[in-house]
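Please treat every number below as a calculation from the coordinates, not as lab data. Computed from a predicted model, the values in this text were never measured in an experiment. Cβ atoms are built from the backbone, for glycine too; each structure is taken alone.
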Structure 1
Amino acid sequence: MKQNKKDLLLRIRSGQPMTLRQQLYLTVQLSIPSILAQISSIIMQYIDASMVGSLGASASASIGLVSTTTWLFMGLCSSASAGFNVQVAHLLGAKDIAGARAVLRQALGVTLVFSTVLCLIGCSVSGALPHWLGGGEDIIHDSSMYFLIFVLSLPVFQLNVLASGMHRSSGNMTIPSALNILMCVLDVIFNYFLIFPTREVDVFGLSVSMPGAGLGVTGAALGTALAMVVTASLMLYTLCARSPELSLVGRGERFRLTRSCLRNALRIGLPMGCERIIMCGAQIMTTVIVAPLGTVAIAANAFGITAESLCYMPGYGVSDAATTLVGQSLGAGRKDLTWRFARITVFMGIGVMTLMGVVLYVAAPLMIGIMTPDADVLDLAVRALRIEAFAEPMFAASIVCYGVFVGAGDTLLPAVMNLASIWGVRLTLAALLAPTMGLLGVWLAMCIELCFRGVIFLLRLYKGNWMKRL
């Protein structure tokens, strides 16, 4: 009789043996919802990009210019959440349910304060940021407005990321995945009415007046923010009021900050946060390298990144499963199971992303063509994507290995490895190749660096030092 996810997770926590078939089944069951959520997120980005892209290359470039900076802020919020999510996975693995709820209560307060501070910092730099990044006068205003609306929504984004991560730490991938898919749908709906002006639309041969705000790039930012508000509200409700293990309603338990919880959150989250700052700084430097190449290169780079994410987001879905499985196995003190789940998830991620790399190479013209009608942007982005397709297997190795290490609470050395790779290899090569090869040189540098990063992460995985806590 086939067992469900809950039964198999209980086997981890209770120390019962698990067959290879059960391990594979549990890994797949935890990965699929997260992969679907990641893919739906990319589909949303495709639709967003196509909506904004229809306004012209300048509109696309205005978002692409600040995209790496928005990733920085999102990465910091994710790092703050991870410091608490990993603790919850370990405590649930050790069957300390009350301790897991205590960590959740502290996480809600601490991360909300943290994201509010980030919001204030972002607001203070929103006007000057596009100038710092080298944007042209034709895109500076839209870039600034897009970034301002984004940072104003950061506290909501933080709570959504935290609640989603807590669900996954408990082994519940379905709820956060379903709600993140809902967010994608809402984002498309809101954008449809906020980006475009009121217009006549043909519906089954009838001309229908479709209302619209006509806000352009600003409308795209507002649509995403509104979708986030709805999703975060539902995510918090299902976690704090409905979760069998982590619900805080009616427990009669008090909020109390503890030194051990904050220390562990800093130990796990601080290296990740520093890594995100320096890595996103590197990505911003990449933007600075690309910006002088012109509006077509900026737009092609932005579309290429969106298209490539269709390949690597499934890897992040498997990585989420790896973090949960390794975290709970470690919390249960099961070294053998920790190591097996690590290998299973890494090879699954490599397999999925190798297949997606083939899709990326073959379907690149279609993928970019959906987002932009500009022939010059289309041609340049397609050539860049076909270079990047060859890096997907090793990119998968680095993504899923990192998820394994996070599940083990081992974040310092992986952060250093990421930093050394992107600064020492990617940026150096990009700076050397961009003057002669243009945007294609930047993407060739990215391809070489991702392959290098995958190799060093695999070497560390098999060395086994990340399991020293066991």
Structure 2
Amino acid sequence: MHATRRLTAAAAVVPLIFFSTVTGASAALFSAGPDVLVSGPSTLTGCPFGASADFATAYDNTEVEPQVAVNPANPSEMIGATQQDRWPDGGARGLSSWITHDGGASWTKLPDVPWSGCQGGPARFGRVTDPWVTYDKAGNAYFIGQPIDSAALGLSAIAVTSLDRTTGAWRSPQIIQEDAGDRGVFNDKVSITGDPTRPGYAYATWLRGTYPNDGRQHPIADLHSFAYRGKAMFSRTTDGGLTWSTPVPMRDSNTYFQGNQIAVGPDGTLYNVAANLFTGAGFNDKGVYMGVMTSRDAGLHWSAPTKIAPITFGQLFVTDDNFPIRAEDYLPDIAVDMTTGAVYVVWADGLGTALNKVVLARSTDGGRHWSGPTVVATGGPGVQSYNHAIDVSDTGMVTLTYWDDRNNVPGDGIATTDIWVRHSHNGTQTWEPEQHLHGPFNHYTAPVSYFAPGDPRGLFLGDYMGLETISGNNTIAFFTSTSNDGADVHAVRLNHS
């Protein structure tokens, strides 16, 4: 049985190594700071909340799905967040967060937010998931999460908090959306974006699955209406997180927008990118595409979605035994050049094949037209890549990180995985030599995500990884890697002269 082998396979972890794929190009490379272990032992192990009839035990001391943010008003300060103690069938006991005041050299755990019962929150929320952190232009810090009662997304909520500078701790979270799960209504995949052009402004977005009128017409009629949709929801603060607007859908149309994420352009335009998984009558492949909606008034009104490119769903699996990997594949990441306004979107796509590769699309006219998608991972034929993250520095340098399995040896019982970084100084027309960021590590030792007992969804270290510009051409990579007891969060500072 794979689950047994996963626990006994060798860890296969080596120290951080940097090298170039082009001889003599070292002047163009990042210099790397130390690989800093951010996370430590969990304080939530043994908590009774969140257990289900199918899964009574969480993965203790596992930190997965990391995000990171840099304070633009003080780039030495950064905050990272992850899920804490992942449940096999979804969600976690809590969300943990850490802060650094020395540019990423050392990290201190922040006091827990009462998201879930395990963290002193409402007992009805046995679990919480989907952490995301951000700063606005003035340096206000925000932290968002999704409290749930179980992996079935019966009860699901969207909650957000901000950092109290007086106490150095997060304020009590505000629930801005809560649904009981009846009538097919649920919330999923939340993100938050601080506005780099408007002090005190931040934007929350997520998917809300529902029928028209929240399924209040008639149960039988709703089920046969083929009108189920995933609305891209939106709420904003204009006062540094003290209050949040009533959530509203960006578009109330018969589409299903998953993986919503907002980025802000230099003129204040908001770009919401998402994978549209279906359009029209029922779950089918009509209109499956990566799309973007724009707002010119800080989120009060949104455009119709513009199609970036069709999505071809590849597969993610360990080539040793075809055991699935649950990771960031079609879910997008977005970044904007704050000088030129160029917009970059990355995701993993089969491009007509069954093998996922990280691809990039670019717009230079405010999201109206897009080039690509083009493959930007460099593992070569037969190598799958995923868990992508992109950011643009204030000098216009585009940085990309991703995972791949190029060094895996089928049949050795080790799912060898590496993390890589690339960067471009000319708007992704060309790229500097690829560099090795972390690994190799054994993906088999990751927590396994399950649909149900005996039905694995895949090895899970997160649907997102963190990458953020610090200042100039300096960047922080914030990611999860496997360890002997599950998964830990690491931070590596990348410096470029």
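Quick notes on this one:
- Distance in nm of label points 7 Å out along Cα→Cβ at positions 242 and 258 - highest-scoring structure of 1, 2: 2
- Answer label among 1, 2 for the case where helix-only ellipticity at 222 nm (-39500 (n - 2.57) for each DSSP H run of 4 or more, over all residues; to 500), calculated from the coordinates, equals -500: 2
- Ranking 1, 2 by relative contact order in percent (Cα under 8 Å, 6 or more apart), the structure that comes out highest: 1
- Structure from which 4.7 was derived, distance in nm of label points 7 Å out along Cα→Cβ at positions 50 and 106, options 1, 2: 1
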